[in-house]
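Enquirer: The structures come next, written out as structure tokens.
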Structure 1
Amino acid sequence: MHTVFLEFELGDHSAIVFKSLKPELGAVPSERSKVNMSVQEGRLNLFITADDIISLRAAINTWLRLVKIAEEMLNTKVTS
């Protein structure tokens, strides 16, 4: 079993990012990895476990991308 803990300091955005990513916890594309996510004091925490290192790398890449996209969307300004 392989594990990694990722912590993102998102301040006020951490709860919003958590809510936007929560549905993804049930839509994990692999049975070989699991993700637990929490919010604590302005930080989004991800704890990823996987059966093998390849699955761990894939899960890390997926979740890093999802967090990055969510944060970018919060920082996007809409102009008319």
Structure 2
Amino acid sequence: MNEALAGLREVGAQVEGLVGDPRALSAIGDVLLERPHDEVVLSTLPLGTSRWLKQDLPHRVERQFGLPVTHIVAEPAEKR
């Protein structure tokens, strides 16, 4: 996680990170209880691989918390 945060900061993003509840909806809810946010950015593995997409997580987050969700799908790393 620290490497990902450092990489995002290198390109100018203001980011924070923490390890939360293993259940995604609970983890998001915990963070939103601490302080309000304008948007949820959700990164998943591609369709077919992602358990979160099989659970329709982006839409569930939007419905449950009433916030816009930006969904980013990870691309597989090139084989070396």
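Each reported figure results from applying straightforward, stated rules to the coordinates on display, with no laboratory input. Since the model is a prediction, treat every value here as computed from it, not as a measurement.
Enquirer: A value of -1.26 was derived for log10 I(q)/I(0) by the Debye sum over Cα atoms at q = 0.26 Å⁻¹; which structure in 1, 2 was it taken from?
Expert: Derived from the structure labelled 1.
Enquirer: A value of 37 was computed for relative contact order in percent (Cα under 8 Å, 6 or more apart); which of 1, 2 is the source structure?
Expert: 1
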